[in-house]
Structure 1
Amino acid sequence: MLGQRYSQISFCDIKGGEPETVSAVMGSEAYNIPTVLCKKRGTNRWFYGKEAIKYAGQEEGILLENIYDLACTGEPVQVDNEEFDPVALLTLFIKRSLSLMTTAVKKEDVAAVMFTVSELNLRTVAVFDQIAIGLELPPEKVYLQSYRESIYQYVMHQPKELWNQQVLVFDYDGQMNTYRLTCNRNTTPTAVFVEREEGYLLPVLGEGNRPERIRADKERTDRSEESGTDKEKTDHPEGFGADNDGAEVALTYRKMDQEFKEFAEQMCKDRFVSSVFLVGEGFKGDWPEESLRFLCRGRRVFQGNNLYSKGACFGAREKCQPTDISTTQVFLGEDKLKANIGMKVLKRGIETYFAVLDAGQNWYELKNQCELILDDQELSFIITSLTGGVITERIVFLEGMPERAPRTTRLAMQFRMTAADRVQVVATDKGFGDFYPASGKEWVREFSTS
């Protein structure tokens, strides 16, 4: 799992079993690896994760945050008066992080690597193509999936009673993200959706999972102490500071608990929810009291912070060793093509359906190619939606086709997706043997699947 603030590594046996998450600290359950690098001033030494934060705190180095965003942007990064490729820096972070696995897994035993990130687009795919090269991993062993698909993979690998109705995932790490998993059992295979609900704001959490505003007040207090004011300096549990500060924090937590309870009630209203997963550092501690009491009424509630990385493991294993899940369910998330794309063609004089692109696949991985003999200057595509069962037709015109007798134009066709709902068609004139030489003319067209 590659996150903005922290990352995680999980692994599993290709033959089965529950994934294990690698600890960044030996013998503990410290799964989070801060997604940061630090360059030691005046040298070419780089540190990652908690070690990077340590060196930056001692003013021995320059801390580089948001390295995933920087890589996706692609602009060179200035560090210590030097310019660096952001993708190379992200690759360095991943390589250093993967070194935590050396005692658990040998590189030659790795069947597949799955990266999971919050959102996917063409730039993200291009970045991870470069990362795979930097890590010296065969492209066919490297996969990508979004957090939504990681939720799907994790939940589908749990007992069915946990997802026989809807599933809610509350992800609270600095801000609240909410996901809802639903199944449409009226389709074959069962269509599964993971939708992101509208955003909901709770106080931003700072160090020690305290509300950021309270933490900022404490920092101002500490600075006043350092400047020699008369305020008494006292040690308090959890670094809450003076009694009035602790009371304010407690009041804030009670308010957070009430607001989260109201939000959870809204998310469950008029819906049957089988299970709830509380994910992220923000749920550590005992502040969710009334909200937890509500959620536990008739539902199974689980708390942890490695759901995405374990879901990525399950996803990688499904790529290598598909189970019944891959045949009985199809995930139709935002990154999936939600319709079958095909053409009606004549094969040996009989009209036949030719599948161009299949639904349920990641749009950024989909591509196909073929050759066909053209009747006229247009191509007809049939779009069959898996969400509503509606069948529509899209006509693509190839203007300026060389004048030839019917069925004497051979086209080389290439198909790929440019977005989750956009198909690109590239047609190249290949002529017709010795009778009609190829003109080499090319047409690039796009159409929507929705």
Structure 2
Amino acid sequence: MALRELYVFARMEEGFVPAGLLALTETAQRVEASRFAYGTRYLERKKRFEIDPVSLSLAGDIKGIQLVPANRLAQFGGIRDAAPDAWGRRLIEARHRVPANSLPESVYLLEAGSNRVGALDVRAALDTPESVGGGTIHSLGYLLEAAERVERGENIPAQLTALLSDTAGAGGARPKATVRDDQGLLWLAKFPSISDTFDVPTAEYATLQLAALCGISVPAVRLENLGGRAVLLVRRFDRYWGNAEDLPPATVLHETLPGEMLAENRLPFVSGLTMLGCDEYDSPAKSYADLAHAVRRYAHTSVIRQNTRELFARMVFNIFVSNDDDHLRNHGFVRDPRLSGWRLSPLYDVVPRPGVAYERFLHLDIGTQGKLATLDNALSRYAVFTLDRPDAIGVIREVWSIIRQWRMHFEGWHITGRVIDQVAPAIRELEDIASPALMREIRKAEE
């Protein structure tokens, strides 16, 4: 067992600044305990932000105090969110040419790169420079080749390793890379996997577009064709351009564009896992109601009602499209500098799962019937989402009014008949997921 000290940096408008010292007690493959102390100069900054809203609150006199994770966790959730997920770990392991999950956690934290999700960086020393790398839209073909080599367990040529150098912190389990377009915007490129049984990038593209039509917050998406293979580009919603204080309150930060004298800035990000103060193993025991409680506790008061309503809409949408990959890492929060507070992040990682079973289940509990993916179950706890019953029925109707025409929308986005046929078993009809009484209520609300 060894003690490893790492420096956590926070991205401010002037660049990265030291935020505090992280001490990890770790074995070769596991973190046993963590401690963190905010730096004195960081605590004196006017625009400081909490690294972890649950375990590393800035409330009270914490100067010089070593804090530990809440709920006896081994790691701080906010720092764990800045570490690479499954795909990023595979990239780092390929770089070191070692077996899966064989490196200390400190190595994964250090090698995720400065372009990781959110507004944190983790470095070995205070004078360690920011890592700069990554590819461009024009290098997508090479990045796809490199991703396939990693999936097959093959060695990666040096020139391809350089392209992937700033990608390990992108998050998620599927092959992906971070790229910039000619305008300077940062995108997450999501590649097909060699194990895919259907066209996942195209299906996710169309499903996210469908969610946007339902009034759900979704980042910009686009499809690129690489020799007949689809690559999904999702605009990074943790980046924005300009000074937030100069932007109107109604401006959607992740939709801002580069311009003369405008700098790219970053939004702090934490996952639902962090907001619930739990470990990954606890995720299946959690619920959408738990996330709603987290919104009410940690989100800025001005966005709570809107965020809980949207969370309910996302749950309903996931039921309709059979997205059972709705675990806590696939729910997130960003810190809006205009509010000096947290809010629900845009929707991400929504892929319909084709199936033949009549009864289907989500990862998180939905209502009084657990994970059962029905609208009656979703409606059983509507009050948790600060809704009354007519409002909840209205949300369901809004989502259904779009979903029931999903084929027309897919065709409008030039989705091929083959992909539509592949996705069709995932999309539920109203009668599949609602009791006759509830169907009448939903349809009556439409009249």
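Quick note: the coordinates plus some simple rules give every number you see, no bench work behind them. Just so it is clear, the structure is predicted and the values come from calculations on it, not from any experiment. Cβ atoms are built from the backbone, for glycine too; each structure is taken alone.
Starting from the value 97, 59, 41: which structure in 1, 2 was Cα extents along the principal axes in Å calculated from? Among 1, 2, the structure yielding 97, 59, 41 for Cα extents along the principal axes in Å is 1.
Look at mean count of other Cβ atoms within 10 Å over residues 323-330 for each of 1, 2: the largest one is in 2.
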